[in-house]
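Pasting the structures in now, so scroll down.
Laboratory data are not the source of any read-out in this text; all were calculated from the coordinates shown. No experiment lies behind these values; they were computed from the predicted model shown. Cβ atoms are built from the backbone, for glycine too; each structure is taken alone.
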Structure I
Amino acid sequence: MNKETLSFQIRSGHEKDVESCIDIYLNEPLFKNYGATPVGLNKMFRNAIENKDFHFIVACDEHDNVRGFAVFDSKGAFSRSVYLKLIVIDTSARGHNLGARLINHAEDINKDENGMFLLVTSSNYEAQNFYLKLGFVKVGEILSYVKPDIDEYIFFRSHANKVLGKII
């Protein structure tokens, strides 16, 4: 794909986007260890659509095909900060700043909140570097939290740490 010719729109996710998001998630090798099922993912997306504290946003190409998504809870971290529950970019759409755009869009929706928290698998060095470039800071570690033998790092970005105007 030619990066210069592709354009993407970030918008709220809808019922019609759920199946595409499930496919994107299930095609990501990193998530195989977590054991998510289509039924469980469907439930998570529907909860994000129906619950006013959750947000489900998608990045779509010029044909309105979902190429990435994020799910976040406006008050999920200590009832005062945004918690980014999940962000996934389709492998064929990586390298187009969609992850950074989704995170920035989530923060724009929640501009009055006190920063953003997320978990990243300790073995996912690519994601850790991505979040560090966006101004996130590793603030902790949880051993065997989501699944036994899979450790998670806690990352946080305050408004002060946000890399203003920079989308990598």
Structure II
Amino acid sequence: MKKYFIYTILFVIVLTLFPQQVQAQSNVGNIAPDFTLKALDGKEITLSKLKGKYVLIDFWGSWCGPCRRSNPLMVELYGKLKEKKANIEFISLACNERNEEIWQKAIINDNLSWTQLNDAHSHPNSIAAKYEIHGVPTCIFISTDGKILYREHPVTIIDKVKKLFGIAE
């Protein structure tokens, strides 16, 4: 009982002194955790350098059926936004990819023409872990000032992005 009381007091002290560290960095409203990673095309991508643009990060996997089924919807959205010259960057971040060749074939087969990153290349500090991604597909939509606006399934995010950029159904 005494041990439990001491642990409770310590926990309350930690919450009081370090509230921002206890709160998840990847929550809606927080500044998106920064990362730098080489894209499939060899270009180095740093999230914080994209400030001033909206950023849509799609956490997915070539092995994930629901991810692959949502890819055509993402391709359609990307095309409409590109045509509109919208102020947005798309980033697909592959999670738990064990085979580089299969991942690259999926990118080609699904016609994913925007920035492609593989979280397997980010070790020891996984980007998916920074964003607390526990399942795919998951999308993170970041505002021009670097704050997380939405954290949802791709279909829900797509609808919200369409509304934001005035894209009619």
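Work out the source of 0.93 here, i.e. which of I, II gives that when Rg/Rh (Cα atoms, Kirkwood Rh) is computed.
Working: I: 0.93; II: 1.05.
So the calculation was done on I.
Here helix-only ellipticity at 222 nm (-39500 (n - 2.57) for each DSSP H run of 4 or more, over all residues; to 500) was derived from just one of the structures I, II, and that gives -11500; the source is II.
Quick one: distance in nm of label points 7 Å out along Cα→Cβ at positions 31 and 103 came out at 1.8 when computed from one of I, II, so which one is it? Attributed to the structure labelled I. Comparing relative contact order in percent (Cα under 8 Å, 6 or more apart) across structures I, II, the highest value is found for II.
For the read-out mean count of other Cβ atoms within 10 Å over residues 55-62, a value of 20.6 was computed from one structure; give its label from I, II. Of the structures listed, the value fits I.
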